[in-house]
Each structure stands twice: as structure tokens, then as C-alpha cells.
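Asks: Each structure below appears as C-alpha cells.
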Structure I
Amino acid sequence: VLIVLIIAGFLSRSRDEAISVETETVKRGNIIHKVNASGKLQPEEEVQITSTITAWITEITVSEGDTVFPGQHLITLDETQYRANMEQAESMVKSAKANLRQIKLRLDRTLSLFSQNLISSQELETVEAQFLLAESQLEQTEASLKSRKDELSKTRLLSPQYGVVTSITKEVGEMAVGGMFQPGVLMSIADLNRMEVLVNVNENDVVSLSVGDSSEIEVDAFQDTIFYGVVREIAHVAETSNFGNQNQVTNFKVKITVINVHPLFRPGMSATANIITEVKNSVLSIPIQCLTVRPEDFETHIYNGGKGNSNDGKNEKERKYKKKEMIEIVFVVQDTIDNEIGSGKDGLHVLGRRIDTGISSDTHYEVLSGLDEGEAVVSGSYKAISRELWHKAPVQIGDGFSANK
């Protein structure tokens, strides 16, 4: 369908009428290739405060936005049950110590009697076994006391690092649900002086990224301000959305460390990153709008002095139904032309020329081959480039242009 539309565009205009175009000169410049991706700001490190025990919250000592330091008291949980457990464990330790002391005295007396051959070795062995058992019981009660003290200490939750309180999810009087697996989050703390942008990069672009690539960052909340960052981490596993339908997208998570962190940055702010993957200096370049596509046999569709479209003798039916590959070309402006071919108002015409391109920036393509520095190429209008121009078509351009011979 695309091929038919392009050819129809060629034939829709009178071959005697020059097409109005704009031009640009092929020249050297710097090409900066960027990968664009969107995402959100987030702290490089964020700690979630949870509890390993279950208890009622009796005190919260900070508010959202407060700065906290390592070891600072944050939350107090009801300690009644845990203090009672600790005191019970302390009592059991005292009992175990008393029992051990009593058996130790009995062992000393038994050893004295055994040395005087007043008791049998069997009685001595019985007392020695009781002494060892009492020692073991004391060790067990001391370990239990240590566990109870640890549980009691967990009723006071402390800050593990420097940062800012970014969220508090519970209120005084609510239950803090503890456990080693999936405990309830009570509070979040993040160092907002160290921020990063987490972006989604398409699978086609991620192969060109490397850790250490520099990036320009735009945050929606800060209009007309460019921040800078460095790629810190590239995911090794893809994330696929809309799996199994035509809208399926495969992206990779990329983390970009922000270098100049603004004090008003907040986690969750929308951001766009332009990651610089390659820079080439002083290379031939053309504006991106100059590049278009035509069928691979575009040179057979030439201006023929108003006598129709020339196909170099090919059978029209065969040409129409033969599938053709689309190739990238530009239209080069010339001011000399064969006598049998008409010319435009300014005596100018264009030649379609196949070129090879390298990297691209937002505005220009790198030219690897097919063009020379100083040549003039058509840069507008879009309608002319995409539909109206054909090989050796007559053109007219604005004043002040001098085409290359």
C-alpha cells in the first residue's frame, strides 16, 4: 500500500510543474546519540522500619519530614508482656543459681566422704551427675533471659541510618504486626541527599547502554531545568507488560544516579532521562527530515518531460505486482540536467541518492557514505519529501540558494 501511495504521489503532479522545496547543506558537526526513557525519582537507599514482635504502639517520637540519625528512638511498643517475661526469666536464673550452689556444696561433702572411704563410688557419681544437670539448667535459664531481654529491647525501635522520615503508616494505639516474614511496615526512612531516577528502557535501546553513561535528566516539577546523572545499574532481567497481545512491551529497569540533587526533590516525582550513549565529533550530517524512503528501483521513476513515468522499458504489469524493498534515500539538488529532461523555474532538479547513515541525534543523522560535504539536499516540505519528489524532478527553491554543480 505504501509503495502504491508513493508512486501515486509521483504521478499526481504535472511533470512540467516545478516543486517548491527547501534545502540544507551537507556539513560537518557533532552528533550525540541519546536514549530517551521516562520514570520516577527515588532514593538510592530507603529503609523500611518494621517490628519483629507484635504489640500495641504506645509512642511515635517523629513526624514525616523529620531528619533522623543512627540510633535515634523512633517508636515505642507496649512492653508490659515482654517485661513480665524478662522478669520471670530473671527469677528462673536466680533459682537455677541457688540450686547449683546447693548441689555444689553437696558435691564437696560427698567428695570428702568418698576420700575417707565412707561412701561408695556410686553415690559420688550420682551427686556429680546432679551437679552437671544443675549447671545445664543454669545455662538454659540464662539463655532464656537473654532472649527475653532481646524481645524487650525490640519494643523500642531505633533508626538504622541517617535520613528523612518519608512515610509513617501507623498511629499511636494501632497494632504493630511483627514476624520474620512479611511484617507490617511502620515507617520509611530515606537519605534524600542521594537520589536516583528509575527508568524503563525499551529492549531495542538497552543494548546500547553501559554503566557509567552520562545522562541529562528533566524533572516535571522543575520546568526548564536540566539535571545530570550517571547510569549506575542496568537490569539483567526484562519486565514485560501486556503479555500476549499486540500492545506487549518489553523493558529493562535502569537506575541513574543524580549528581546535582535539588533540595526539593521528592520520591515519586516524574522524570525523563536522555542517556548519552555515543558522541561523534566533526562528522558529515544531515537534518533528520531530509531522509525518506522509496522503492529500490526509484531511479526508474523519473521525470519524463510530461510524457508520463519512465520505467526503463520494464513491463508495467510485472513492475506493478513485483514486491519491492523500501530503501533510505535523500534528494540532492543539482543545477545541470540532461537536455531531454525538463527543469524547474530556477533551472534546478533533484536526484534521488541512496545513502548509509550512522548514529542519530534529536535533529541530525550521521552520513557514512553517499554524500559529500557542501552538497545541497532537500529538507522540506514534508509533503514534497515524502510524496511529491521523484528522481530528476524539477524544483524551485527560495532566494539566496546556490546549488552545487
Structure II
Amino acid sequence: MQWWHEARFGMFIHWGLYSQLGRHEWVMNRERIPIAEYEKLSWTWKPKPRPMREWAKLAKESGMCYMVMTTKHHEGFCLWNTKMTDYNAYQRGPGRDLVQEYVEACREYGLKIGFYYSLMDWHHPDGAKCFYDEKARRRFLDFTQGAVKELMSNYGKIDILWYDVSWPLPSPEKWESKKMNEMVRKLQPHIIINNRAQLPEDFGTPEEHIRAEEKGRAWEACMTFNGSWGYLPYSKPEDWHSSRKVLHMIREVTAGGGNLLLNIGPAPDGSVPPLAIERLKPVGKWLKVNGEAVYGKVDRVENMEWFPLGTWTRKSNTMYFWCHWWPGKEIAIGGLKTKVLKVSFLADGKEIKFEQTKDRLILKGLPEKEPDKISGITVIKMLFAGEPVQKLGAGCVLLDSK
């Protein structure tokens, strides 16, 4: 999993029939749209030629290293040329294999490839019946395993399998998850699998919040950009994360040794919402000059306390101080117990004068105005003589614990 740990930042894509309605990817469920009515969307969906190249280009420009696309969401519509059902993009409105186009776009832009697959299926006749009817369960598992096998067999090397929503079956035994994942790994020996088929597998997936898993456990926070996974044309500009907020999320996952999978929900024709482009491009520009604080092998930030002006990421004995609010000519940081050897701006390598006493590190001769003109987050690189430790406590002195 080394590449994944070092990649840090990926793009999630939710795209399907629901994109035409623009009222959230759960619209079929939330509005109780009958299957016969919803199916009509499979004939009216006509994406423009190869929009995935736009996604991949934006992902690359934004500093993302991999992508994960919904091959089948809960609605049950398959985006590839599957033999398991005729309810698919090749045989319905789009008239082509959208998964193949996605794979080709990822490879063109040098991005690792992830497939999302929803275990839950609102369209399949046995998708709910399998809960109480054993024959239906067998039919539905044969469908599920057949679909996953196609995805793992027909598109060359696939890097990530991202399951979702294991409804309605209550256990991995009922889903035959172990058997299915063994089949997946036989077909794709280097694949990484998430934890949503009711088995822990390779990584955890906190959703819409950032929370590190236990130390030693890989994890990836999946986050919406504007509160909806699917296309939502009614969202307001203030609903979208700002570029600064995206960078704060990247910093937070990096500090916890995790990854960020940030979603965009393309329009029905595949176009990327303009606000996603507007907010992501500055992120990419910032990462080009400050990526050292994010990519590669990192260590969890431990033994450091909160600080009003900024936060940290870490690589061994090097700490990266992300200054969110620039104070001017000096920055004083209290409680650092480890000797500092060198301080510099990460963006240009320029050294910073400093003075360290028992309880304070003072950075001197700093610019009056914020050095970072992209997002207003300046990263200061600090090399310590050993493992960085900070002790402040709540009082003005540290109390003897004896």
C-alpha cells in the first residue's frame, strides 16, 4: 500500500442516472420513485464525448494522485458493458462503456484507478428479497460476484476497490465477502480494498468527517464538496468548501497519517461544476510548492499541542508548521522541548532566523505581510534534533505530576 499512503489526495466521482435529476444521488429512495419510472432515465442519459478526461485533467492539476468512480451506485445502473444485466450504459442511453473511458482517462493522466461498487441495489429484483429468501440471496450474490468479477477482469490493472452500503444482508458470511475478496485479489494481486463489505480489509473510510483510525490502521476520509455526492445544481457558492478549507482537510488527514478522497458530482453530460474547478485549481498550485508537507511517508503528529496561529504535519524529526493566520514580523511558539536545528520557508527554502530558550521558540525577521499569495497558508519547515515534543498544558507553568 506504499503508493496509496504516499498519494494522500484523491478524487471521488459520483455520476449516474440521478445526475439528470440533480436532487441528490439518493433521490430514487428519498422520493420513492417507482422503478418503472426511474428506468426511463436510463434511455434519456446522453453524456458528451469522454468527459472523464476533464475530470482526470482537473484531478492532476489539483494535486490528486488517484480517482475513484461509481461503477454502480445504489440505483443499480451499471456504467460498464456488463453481461449481468441489460440495465447498463452500453445498452441504454449512453450507448458506450463509460467505465472504459474513465480507465483510459486515468491512465492518460497518470492517475491510479479506483472502482466504487455499491453492494446495495434498488433495481435488482432480489436486491431486498435476498434478506428473507435464500434462493433470492443466491441469485443476488451470483449477480454481485459476477459484476465484480467483470470489473476486475476487463480493464487491466485496477488499484482500488471501494465497496459501499452492504444492505440488506447482516453479515460478511451472508455476503460471502471473504470469498468475493479472494476472487478479487486473485484477479488483481496488488489491489487495495476498503472496509465496507463488512470486513476490515485494507483501510477504513470515515465519511463526512475526519477522524484517524487506531495507530497502524490505514484510513481515508471521504468528503463531499458541497453536501451532496451527486450533482446538485441548486447548491449555493457558500455551500462549497473554499480552497483554504480543502487545504485544511488535507493538512488534517496528513497529520493523522490518512488520505482525503474529495468528491465532485459531474453534471449529466459529465461537465465538472464550475465551482469545483474554481476551488480546486488553487489547491493544486499551492501543493506544487508545498507538497513536501503532504506527500510521501509521513508520521502522525503526536506530542504537540494546539496553537492559535497554525497546525502541523510531520516527517520524522522535521515538522511543518502551517501558519493559517500570519501575524507579521515575529512568531513565538511556546513549549517546544526538543532543540531546533534549522528553520526555513518551505516554498522557497529561505532560512529564517530564530532564537530558542527553555520555553519559547521565536522566529524573527519575518515579512510583514503573508508570504503565501495562493491561499494565505504559509508553511514553515523546522528541523529538530530529535523527536519533536511540545508541552504547554492549560496553565502558565507545567505542574509537577509527582
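Any read-out appearing in this document is the output of simple, stated calculations on the displayed coordinates, not a laboratory observation. Computed from a predicted model, the values in this text were never measured in an experiment. Cβ atoms are built from the backbone, for glycine too; each structure is taken alone.
Asks: Which one of I, II has distance in nm of label points 7 Å out along Cα→Cβ at positions 144 and 224, as calculated from the coordinates, equal to 2.5? Write out the running numbers ahead of the final one.
Replies: Working: I: 7.3; II: 2.5.
This value belongs to structure II.
Asks: Consider the structures I, II: one of them gives 0.00 for FRET efficiency 1/(1 + (r/R0)^6) of positions 80 and 288 (r between Cβ atoms, R0 = 35 Å, to 0.05) as calculated from the coordinates. Say which.
Replies: Computing FRET efficiency 1/(1 + (r/R0)^6) of positions 80 and 288 (r between Cβ atoms, R0 = 35 Å, to 0.05) on every structure in I, II gives 0.00 only for I.
Asks: Here Cα Rg over 2.2 N^0.38 Å has been calculated and equals 1.89, so which of I, II was it run on?
Replies: I
Asks: Identify the structure, out of I, II, from whose coordinates distance in nm of label points 7 Å out along Cα→Cβ at positions 24 and 368 was calculated to give 5.1.
Replies: The read-out comes from structure II.
Asks: When relative contact order in percent (Cα under 8 Å, 6 or more apart) is calculated for each of the structures I, II, which structure yields the highest value? Let's see the in-between values first.
Replies: Working: I: 28; II: 16.
By relative contact order in percent (Cα under 8 Å, 6 or more apart), the leading structure of I, II is I.
Asks: Work out FRET efficiency 1/(1 + (r/R0)^6) of positions 184 and 256 (r between Cβ atoms, R0 = 30 Å, to 0.05) for each of structures I, II, then name the structure with the largest result.
Replies: Between I, II, the highest calculated value is found for II.
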